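These notes open a run of structures that come right after.
Values quoted throughout were computed directly from the atomic coordinates according to the rules given, and no laboratory measurement underlies them. Values in this document were obtained by computation on a predicted structure and should not be read as measured data. Cβ atoms are built from the backbone, for glycine too; each structure is taken alone.
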Structure 1
Amino acid sequence: MMISSIITESQWGVTVENEYLQQESDTLVILFPGKGYYICAPYLYYAYSAASECGYDVLAIEYGFQKANKDFGLSEINDLIKETKDTIQKCLNSKTYKNIIFIGKSLGAYLSTAMIEDFKQYQMKHICLTPTKMALDGIKKADCFVVVGNEDPNISQEFITEITELDNTKIKIIDGVGHDLNKTDYEESILVLKDVMKDIVSFIR
């Protein structure tokens, strides 16, 4: 096992060190944070741990605007896609892989599914945690596991229904949670996290 960094000189004026875990694997798991949901937050932290325990390589993306503590608007989305894609390509240029598993939270779910055509030479799977409607077109093209809360204000029942009807997608709808996938009680939140992580491990193995 070796941990290094994929360096990105960000347009947001900072140097980003994206953590890169290498093992003896031909599968790369790429983690995409949300706008305000960082790699160290629970679902991505444990997704990293699970991928590592499965023996996979892991690339943990950090966005330049996050490190620079700057606001991010959708007008900058194409710049963020390009910067993130360039970071991933640097990683792929350093080692040969057969499979890529994308795990994205919210904004990250959109970014990962927006890159399907760019990395179509690989066998791909996608895990989309609380995606918004802007990710729907990408989800339709992906072998995908989607996790949503039925109290998430960012999505509609129509959106959930559309995903449920897709043949290529498995969806987990969690009662009583919103966009953060948390219950009001911390012990119940931990149980939800544990349940989702079991499904993630099952999907990526």
Structure 2
Amino acid sequence: MSAEPPIKKASESTGARPRLLEAARAEFGDKGIEAATTRGIAERAGCNEVTLFRHFETKQKLLVAVVQETSDEFRALCDCGGGFSGNLLDDLMRFAQVYNASLERCEGMARAMIGESRRRPTLAKELIGDVLEPFHRSIAANLEQHRLAGRVRAGIDAMAFAEVLTSALMGGLLRRSSGLSGLDSDGWIRATVEIFVRGIESQPPGGNA
């Protein structure tokens, strides 16, 4: 009589990989990349280090996989689609709200990579720089439509505007989560967008220069 095939434990199943990725993202975000350990990640995922190494071989390869997954998720979250209102303030509010929601979801890894950007510039660029460029281009394209419609004054560098806007929003998230701002998320987003709009909108006929 043939022997029964061994039953795989839950931690050894294919479901271990997504659990390990999510656990690693939490561990890297909470402790930083250097302080995070494969043992701690495995414990968070409910498995052992052997399973972790079977899937990812090393902590560095696990980090690369987490950055790639977080980048893909961030890109998907930042997809605003079409259907903008044609109102400059409303359109930029929509971009800002989508971006802020994406940041809140990926905050831990973003913090970790900002802290490690000097030692790991390639990974930091992949998670922060490369991911944001398409989003910046979407903002710039929308801004160009408003310029053509006469709502935005000439001479604005749309890509620079997009980069500075998202930087202000990221700064707001970091300040709020560190207890350094009295503004809540909605208040920071609205104040930021209103200030930026005032700086680029065309003056109405007869308005002050």
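Quick notes on this structure:
- Label whose coordinates, when helix-only ellipticity at 222 nm (-39500 (n - 2.57) for each DSSP H run of 4 or more, over all residues; to 500) is calculated, return -11000 (choices 1, 2): 1
- Read-out P(r) over Cα pairs in 10 Å bins from 0, in percent, for residues 49-104 alone, computed value 17, 46, 28, 8, structure in 1, 2: 1
- Cα extents along the principal axes in Å from the coordinates reads 41, 37, 34; which among 1, 2: 1
- If FRET efficiency 1/(1 + (r/R0)^6) of positions 41 and 137 (r between Cβ atoms, R0 = 30 Å, to 0.05) is computed and equals 0.70, the structure in 1, 2: 1
- Highest-scoring label, criterion being distance in nm of label points 7 Å out along Cα→Cβ at positions 17 and 169, among 1, 2: 1
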